[in-house]
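Next up: the structures, one after another.
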Structure P
Amino acid sequence: MLVRCPNCGRKFDTLYARAYSCKSCNLLTITGSCNYIKCPFCGYEFTI
């Protein structure tokens, strides 16, 4: 699913963001899910 970052305006795939930006997230590692996504370009974290 493509989303647009509300901070920088760039579009990115949520799967790419999960693999690239969210790999060090403890919440995602422990629970297996998260309602937040982090932009791989600017690092802004927001809800999806």
Structure Q
Amino acid sequence: MIRKLTSGKYRLYARKKDPRSGKRRNLGTFDTRQAAEQHERAVQFFKRRG
């Protein structure tokens, strides 16, 4: 999940909420939405590989 911050940057959050804190994990902050989407694809790739 990508959200735009008030600073104008984009932050990538985990899809699932952390059971202990009840919040989503921060997976990185990026200057552009395109960079955040690219990193999200990389995260999904490494999650699914064997």
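No value in this document is a laboratory result; all are computed from the given coordinates. Since we're looking at a predicted model, the values are computed, not measured. Cβ atoms are built from the backbone, for glycine too; each structure is taken alone.
Identify which of structures P, Q gives the largest calculated value of distance in nm of label points 7 Å out along Cα→Cβ at positions 7 and 31.
Evaluating distance in nm of label points 7 Å out along Cα→Cβ at positions 7 and 31 on every structure, the highest lands on P.
If helix-only ellipticity at 222 nm (-39500 (n - 2.57) for each DSSP H run of 4 or more, over all residues; to 500) comes out at -6500 when worked out from the coordinates, which of P, Q was used?
Values: P: -6500; Q: -10500.
The read-out comes from structure P.
Give the label, chosen from P, Q, of the structure having the highest value of Cα Rg over 2.2 N^0.38 Å.
Comparing P, Q, the top value of Cα Rg over 2.2 N^0.38 Å belongs to Q.
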